[in-house]
Structure I
């Protein structure tokens, strides 16, 4: 039985993770952490009886016995959260995007020091990972491509971590970073990452969607994935919780590495 805490438990993703953990026979939701739990109405809104609630991660780490911490918070707090968990020897599964390359180095150093493991995924939907894998093969034959990603209007980062990860995989498979066609430096071309334009859409009613459009002589090819509910991410999260302790490396990025 793996004992799991969820950080950011009152958010839409965090609350869904809590339900997913409780639905598994080999996982136990040991505690829930959210800064909003300082308010009594927030504690009541959580709606799961018998689970200790903490507004402070440090207090939770000192009071509870846990194996894995799942973080779905915000870019401003995820780094400190992960370091605190790893320092205490707690394995981490991270779905919060926005970690910098320097922060990943710091996380790896702390993981080595504390003996715990950290798994990070820009997207936990298995379909989204398959989109990236298929796109890596297509780009070898149709190297001109662009990414369109669409998310709900409350998402804090743009482009999404999924889109950035996809661009990096495409650029590595393509082997170079040519300038995209069109006016150089034109804002409407989107953010250029690794030579690939990324266009971000933020609207109410969306959850998480991504399309990679490839163009060639006289033809186009589009690959698209749609998450129509947050439950689409839960099989990947549960898989990561089960496997994080067995990782061969201190830090692993990408769900494709454990499928």
Structure II
């Protein structure tokens, strides 16, 4: 493998992080994914985070497996699978890590710093390239999506979901109260506007438009008020629910560009 000596740790296993994982894995980089004990991924059908609750996950040509230790992560990675390690903090690995990618999309700086790896790349707003990390990749839909910035920041978080099929706010469903989640539909199901798709704390949750259920948060975790819990896609293509999105692959391409640009500067020809 051309890049076998350059291990990449990706913090986060949601759908955008999985786009990063797909691009880097297919290019030949060894990877480890770090996730929370209770992932917040909505588009679970295309998120390696699903391995946390299921033990394993297959997304397109990617095979992810839950592991218990950093050492096991390296062993599983050597088999061609994507190791997913649960941990809220960056652990010590028995072999060097070349690149750290913060793909958690927290919209703010948490505990990632520029000195945690030779190359630190962050996705989206909340980071300043050259201060918090070496490079930032734009995640906002539009002309700059996937662009790599070596100084400055990504676009400010507006809090408004990007347009998908001409619809924005109404396609995203948030919990209006805290409580247990019960779903009555599955990812890939077609629904109508106003249809009850589940409940939170005993209160019905209804679709805001006609479309396909693109994402549902794992019902094993209770919701907090305001938490994003579901996503309806007005384009109504069930097959797309099980494919890594154009946005995720664009962002993944930006991360791949950042790593290759860095290697071109620091690795002898």
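Any read-out appearing in this document is the output of simple, stated calculations on the displayed coordinates, not a laboratory observation. All of these numbers come straight from a predicted model, not from anything done at the bench. Cβ atoms are built from the backbone, for glycine too; each structure is taken alone.
Just a few scattered comments:
- Source structure of the calculated read-out (volume of the Cα convex hull per residue in Å³, 118) within I, II: II.
- Comparison of I, II by FRET efficiency 1/(1 + (r/R0)^6) of positions 105 and 137 (r between Cβ atoms, R0 = 35 Å, to 0.05) - largest value held by: II
- At a computed -5000 (helix-only ellipticity at 222 nm (-39500 (n - 2.57) for each DSSP H run of 4 or more, over all residues; to 500)), which of I, II: II
- Source structure (of I, II) for distance in nm of label points 7 Å out along Cα→Cβ at positions 49 and 81, computed value 2.1: II
- Label whose coordinates, when mean count of other Cβ atoms within 10 Å over residues 9-16 is calculated, return 26.8 (choices I, II): II
- If distance in nm of label points 7 Å out along Cα→Cβ at positions 113 and 129 is computed and equals 3.0, the structure in I, II: I
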